[in-house]
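Engineer: Structures follow.
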Structure 1
Amino acid sequence: MSLTIPSFTLPSFIARLGNRLPQWPHAVALTTGLNAIVKMKLLPDDSLALLEGKNFLIDVLDTGGQAAFTFRDGLFRPLFTAPETPDLAFRANLSAFLQLAARQEDPDTLFFNRTLSIEGDTELGLIVKNMLDAMEWPKFAGIPAFRH
């Protein structure tokens, strides 16, 4: 049994509410997960080195949530204020990010279908996309959503 995440957009009042909430907890949670991935050696060190000093923004449009972070000294670190012009920004609705995380859709498909917006340094965007494409998720046999 595989999990299929449908495309959806949350009601607009959720984004209006989410925009009023503190955004830094999203960055703390995301960087904690990203650093776990780094510690498990799921991302190539040579690609990670290319992220050094870069600022990133993940903007979940239909939730009003944003996560701003940087990569410095081998770790992802939250930014408590989003940069005005991040080096790379990803913007999409929650369903698109969930589809990416579940590997149901790839970034290229979402981008060309105008479901995912990628803004900023084109070369950096390609590095991040290739890192995500090359990442091998560990097998979690007991959890249906993680079976491949």
Structure 2
Amino acid sequence: MKVLIANRRARFEYEILERLVAGIALTGSEVKSVREGRVNLQDGFVLFEGGEAFLVNVHIAPYHHAGYANHEPLRRRKLLLHRREAHRLAGKVAEKGLTVLPLAIGVAGNWIKVELALGRGKKLHDKRETLKRRTLDREAEAAVKERR
């Protein structure tokens, strides 16, 4: 899958436990807007209703050439998952306090796909540790580069 938009904030805010790829039901103007990269995934999450999964709070900007037949930017979008996958994820979200969130949107062939992650929210000390580890890695890489 060629990634068009990535949700970098999700990797910092959540501990990623599991990943999966799902299709997404979009209108024509939404597809064109996604291909231009005009999507905001930061507040997005997956909601389960009636055995189906929906992507909520993902802003896809209106396509500027669509005219009067444009789409609503914040509408719910159905995720194309197998029924068994949707039930399994809904069960995990309900019982363990986990959440399903979008990590990336990309193109696989001619299809727009969403990379989803089952995640648990990080506490403040976990975020500090992530920042510390990132800083140490950056310093070590700089030291290796300097030695060369």
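Just so you know, all these numbers are worked out from the coordinates, no wet-lab data involved. Keep in mind that this is a model prediction, so the values were computed, not measured. Cβ atoms are built from the backbone, for glycine too; each structure is taken alone.
Engineer: Which structure, out of 1, 2, was relative contact order in percent (Cα under 8 Å, 6 or more apart) derived from, given a value of 26? Display every interim value, and only then the final one.
Structural biologist: Numbers: 1: 26; 2: 33.
It must be structure 1, since only it matches.
Engineer: Still on this model: Of the structures labelled 1, 2, which one yields 2.1 when distance in nm of label points 7 Å out along Cα→Cβ at positions 16 and 136 is computed from its coordinates? Let's see the in-between values first.
Structural biologist: Values: 1: 4.9; 2: 2.1.
It was calculated from structure 2.
Engineer: Match the computed value 11, 35, 29, 17, 7, 1, 0 of P(r) over Cα pairs in 10 Å bins from 0, in percent to one of the structures 1, 2, and report its label.
Structural biologist: Numbers: 1: 11, 38, 39, 12, 0; 2: 11, 35, 29, 17, 7, 1, 0.
Attributed to the structure labelled 2.
Engineer: Supply the structure label, taken from 1, 2, corresponding to mean count of other Cβ atoms within 10 Å over residues 40-47 with the calculated value 11.4.
Structural biologist: Working: 1: 11.4; 2: 18.1.
Label of the originating structure: 1.
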